[in-house]
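Engineer: Structures incoming, each one as structure tokens.
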Structure 1
Amino acid sequence: MKKIVLISLWVPLFFTALAQDRLPSDKEIPIMAWSGIPAAETNLERFKELKEMGITINLANYPDAESMQKALDIARLIDMKMVSSCPELKSDWEKTVKKFMNHPALAGYFLKDEPIRKDFPELGEWAKKIVDLDTQHFCFVNLIASIHPTNTEALGTSSYADYVRTFAKEVPTQLLSYDFYPVLNDGVHERWYEGLEIFSAEAQKLNKPFWAFALASSYNDLHPEPTIPALRLQLFSNLAYGAQGLEYWSYWMSQGLRSAPIGLNGKRTVVYDRIKTVNKEIQNLAGVFVGSKIVSVKHNGTVIPRGTTRLSTLPWAIKVFETEGYGALVSTLENGENTFFVVLNRDLEKRMSLIIYGEESLKRVLKDGSIVKAGIYDSKTEIEPGDVAVYMFPTKK
């Protein structure tokens, strides 16, 4: 009997010792669906379906302010946010802003997609009027992709960095949006990371958060149907470069697209569940990325992406770091008392071997958000295509 009592006392102590810490659960990464629920499908079931996929903000172009109001009212019921988009926001901006500005489901106001330099003065005047009237919600403009960062005559600026700086100077938006769909049938676009590098650096200089896209559809023969590795690669790369919000285009399929989470028949496709899976992974790791500050973003491998910098030094808590294969994106992010070391496999096809060894204080953040001592794992591990491994150590004051 004494042995049984001793064992019964020891068992809960043993499992308490094995209990895992977790990342804070009160942080959430904003995830926006572009071309979201259309006006004709605006009902509670469709909004619940969108939220179930892991979307926190819906953006769709509504035909009039009343349709927008209906969508806001439904979004409120399930605690989802909306970005206002309707013709009256431009034709009668003051009345429309006053109509929506106190609605609990409102996140912001959509002004324009992919403007060029000549559009900035008009956008700036429009945004300033809205910001002066409503200081609680953002104006949203998505900037054009950086397909060629130095050959930017079509944008009306001398460089892509100048395009971003000039926009921020003339259009008073509270955040920036980076637009690039890099996953192609024959690999990853060679200039994607170069543009992301520029955009992230400019956002830091401007002290403005930025959001960034992943492709949820295939809109021409250049882009394949989104896979989980492709989604992970885009989304985790954006976060590793400091993105504070994520965007998908397009949620609802339209004529001309070859895939989207919701098809032309209004039913879910395989892409819906893939995005749902990745969104859950992302939110599990929100405590890593939300509010984080970039210490460094580097790359390794035989060949690193154009416009990026090769990894040459390691943070104090990492003693050994090696990868095999195509190469990794390596981001060090400071977030309060903790610093995170994020390693992303840039290969969309093959697993990447990783050897990592560090100080006793080094911990590993698992994909479910739990935190364990890194030393309980073998120093050699693998990262799935497009996926990440995350490590954590105390921030040095």
Structure 2
Amino acid sequence: MARYHDRITSMDEKVGKIIDELESAGLADNTIVIYMSDHGGILPRGKRYLQETGVNVPLVVRIPEKFKNLSPFKTGDRVTEPVSFVDFSPTLLSLAGIDKPEQMQGRAFLGAKRKEPAADEMEFLYADRFDELYGMRRGLTDGKWKYIRNFQPHLPNAPYSFYQFGQPGWVAYQKAWKEEEFCGYHKALWEPPSGSEQLFDLTADPWEKNNLANDPAHSGKLAAMRDRLKSTMIQNQDTGLVPEPMFESLAGDSTIATYIQSDAFDMNKIIDLAFAATEINEKHLPTFREAVKSKHPVERYWAVTGLMLLTTKFTKLNVDELTDILKDKEPIIRTTAAEALWNIEKKDIAVKSLITDVSNDMHPTALLHLLNTLRRLELLYELPEGWEKGKSMKGADFDYIQRFADQIKK
């Protein structure tokens, strides 16, 4: 923590130097300065989290007197209206007096083209893969309320990634947990499941420790924000609904964004499946059993995810139907089905499928997903010696795969 504060002090000094240089060059009165940071940091609940400590970042704007007409705010004002990074491009265009292109997201919060925030303005929050670690989460906040949907609720909140545990603070934090020095919130951070939904009253609970999602008194707010998130994901054509290992096979020479906007992708159907899957409710079992037979791989993925998540609470699933899914042509679907079998104590079938699949040809992102599953189930050391041979260790994804290989050799 002390080192982190030192880095902030150092950064502030460097920004001050830039301002001084503008003054010395006679450019300060002609320069609008926008100062903001990247998300969070490497501390717990910072980078990789949708808590305020990970998504609420500093934003300071310095507007010279000659440009005061471009801002509705006074010097020294603390502005509370929500702003997101997606708003910066239209704002810069607005400061130059230019309309934003029709396809550009975000709103201009300064300049001649400024757009007032809606009365119910909310910022869209999202997280997907970080380095080798998967963990799709989405959220909304208006600064007063926060809703988070976790699409991998069986995983722990703590990011068990190689990068995190290259940091002394994280290593010490984990050690304290293993030695049972924590209880309550701080203990739960390390232990699965993390749960599907979180609802926070940021005014009463600024550190987001009291999850109101299961509080009947807030069921109306929970339902409203859940529906708002679904509509926001549809509006933004959220590519995260497609598992990353399928990007290349589905998009081909185009982009996954173009693909999901095509007639080949039923956005409404798939988002309903994704939310049903992460509800972990037996009432959706017939839907999953039907969708797992679909010709569309994304529908099959969310269906098998729903089945796998059900096995974390219920064990009355047909072993044969899960075993049949192990034949799916998509590796990520096979891996998910194997984890479901592991959950219902069919560990011999699961281990054989997972270990055998490592030797099959698959996209590196699918292999990463498989290796993460093996690590979580404590099966990495079941891999045969030299399992990584024959796989080209070039590119960022293969670098992450090499880290798994190096970890096993230690």
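Readers should treat all values here as calculations from the given coordinates under stated rules, not as data from a laboratory. For clarity, every value in this text was computed on a predicted model and none was experimentally measured. Cβ atoms are built from the backbone, for glycine too; each structure is taken alone.
Engineer: Quick one: FRET efficiency 1/(1 + (r/R0)^6) of positions 103 and 135 (r between Cβ atoms, R0 = 35 Å, to 0.05) came out at 0.75 when computed from one of 1, 2, so which one is it?
Structural biologist: On the way: 1: 1.00; 2: 0.75.
The read-out comes from structure 2.
Engineer: Suppose distance in nm of label points 7 Å out along Cα→Cβ at positions 119 and 327 works out to 5.8; of 1, 2, which structure was it derived from?
Structural biologist: Only structure 2 yields this read-out.
Engineer: Who wins on relative contact order in percent (Cα under 8 Å, 6 or more apart) among 1, 2, i.e. which is largest? Kindly include the intermediate steps, with their values, before the conclusion.
Structural biologist: Numbers: 1: 14; 2: 9.
That would be structure 1.
Engineer: To continue, here is another question. Which of the displayed structures (1, 2) returns the greatest value of distance in nm of label points 7 Å out along Cα→Cβ at positions 71 and 95 on calculation?
Structural biologist: Ranking 1, 2 on distance in nm of label points 7 Å out along Cα→Cβ at positions 71 and 95, first place is 1.
Engineer: Kindly point out which one of 1, 2 the value 1.8 was derived from, the read-out being distance in nm of label points 7 Å out along Cα→Cβ at positions 151 and 255.
Structural biologist: Among 1, 2, the structure yielding 1.8 for distance in nm of label points 7 Å out along Cα→Cβ at positions 151 and 255 is 2.
Engineer: Moving on to the next point. Figure out for me which of the structures 1, 2 the number -12500 belongs to, where helix-only ellipticity at 222 nm (-39500 (n - 2.57) for each DSSP H run of 4 or more, over all residues; to 500) was derived from the coordinates.
Structural biologist: Label of the originating structure: 2.
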